[in-house]
Structure P
Amino acid sequence: MGTKKIVIVDYEMGNLHSVDNACKLLGYETTISSDRDTIRSASALILPGVGAFGHAMANLDALGLIDPIKDHIQRGNPFLGVCLGFQLLFEESSEFGVHKGLAILKGTVDRFPASSQGQPLKVPHMGWNRLQIVQDNRFSQGLNPNEFMYFVHSYYTNPTNPSIIFSKTTYEGFEYCSSVSQENILAVQFHPEKSSIKGLKLLNNWLTSIE
């Protein structure tokens, strides 16, 4: 479907094939690549990821992909970040030491607190949880304000600018930013490709927006 070149960035970490399969299920052809020229020529980029922040940034650097990804976003081209690919957009993370991120978005990536409302907080946050969608835009079409999505993570994003927050999620009383939407960027902490019909709906909203 469509003529746009959609590239899934392969930096040797993550859920590449599940994202690829979800896009194909929705009728979109995608290319999985770690080639800089392929990424530079993409109409739209998807940055997935599972694992540690510092390791991910080291891989992106070793593969020479940091500048192509930043250039793509700064040119205003469509970008989707998923899970770790969402966190990497921020300035730094405290996961296993302090590590610099892509710094596309201002803010930090922090570990969930040890407790919430006087009770120990179980980490990682794993399983289905609700979104509180706070932006009404092209990505929220067809979604209820409190959809369930699938999460697996121990760190959360803390944007400096709250106006970019697309959704919030409350985990055992602790509220945090679970996705952002800003201009050409949609980035989510949860896994839309693993979140059944509504996750695919959100992914399809993004794919449709790049046509």
Structure Q
Amino acid sequence: MGHPNRILILFAHPALEKSRVNRHLIRAVQGLDSVTLHDLYEQYPNFHINAKAEQDLLRAHDLIVFQHPFYWYSSPAILKEWQDLVLEYGFAYGQGGTALRGKKFLSAITTGGSEKAYCRQGHNYFTIRELLAPFEQTARLCGMDYLPPFVVPSTHQITQPEQIAHYGDAYRMSLVALRDGTVDWPTLRQHKTLNAYLAQILPQVSSPVMQPEIAPHGQ
């Protein structure tokens, strides 16, 4: 029996060998049924992106995930290149551009800064959701349903294996719930992050306590 939502993870990390958190997140979801992991830097080391093949992948999935470190309040370069080449007029938007309409979109990001750093009184001033506005508007233009993001904050402070494992477990549970459609969609949309929603229905996945951190990058 199939799952309601087939998930495509577009993963972008230019130095995965140096990553502790993203590497573990990927390991946590590898092998999940109906979840396709697509490592863009591995697939296109020279940035020669095959737009047609990528469009076919998008058509074959119901929920699209952009997973990446939040580099300078945005994504690593290859994901921007991917958007420029793949999300073409007539495919993703504009006249006849309905291929993505009705699909769901999720940002799964890691940040160096803490949750408290992303507010008017914090070092980064803007909230995570405000800084993700270009991704949200891209989804809206393509007729997609933008979900509250999955966020791993304070990555430079995550040093214990159990802390990293905690986020891996939470990410896996999040994708399983989204894949199987076992979430309350209206309630989910009322939360700032997917993590917050998951913590409400599964208290054991509440975020571990971290110290404030202002670095803009995540691992």
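Only the coordinates and a few stated rules stand behind these numbers; no lab work does. Remember, predicted model here, so these are calculated numbers, not experimental data. Cβ atoms are built from the backbone, for glycine too; each structure is taken alone.
For structures P, Q, which has the highest computed value of distance in nm of label points 7 Å out along Cα→Cβ at positions 118 and 134?
P
State the single structure among P, Q that was used to calculate log10 I(q)/I(0) by the Debye sum over Cα atoms at q = 0.16, 0.19 Å⁻¹, giving -1.04, -1.51.
Details: P: -1.04, -1.51; Q: -1.14, -1.63.
Value -1.04, -1.51 for log10 I(q)/I(0) by the Debye sum over Cα atoms at q = 0.16, 0.19 Å⁻¹ corresponds to P out of P, Q.
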Study note, to complete from the structure: The highest value of mean count of other Cβ atoms within 10 Å over residues 38-45 among the shown structures P, Q is in P
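Consider the structures P, Q: one of them gives 26 for relative contact order in percent (Cα under 8 Å, 6 or more apart) as calculated from the coordinates. Say which. Provide the component values of the computation, followed by the final result.
Working: P: 19; Q: 26.
Source structure for this number: Q.
For which of P, Q does helix-only ellipticity at 222 nm (-39500 (n - 2.57) for each DSSP H run of 4 or more, over all residues; to 500), calculated from the coordinates, equal -9500?
Values: P: -7000; Q: -9500.
Only structure Q yields this read-out.
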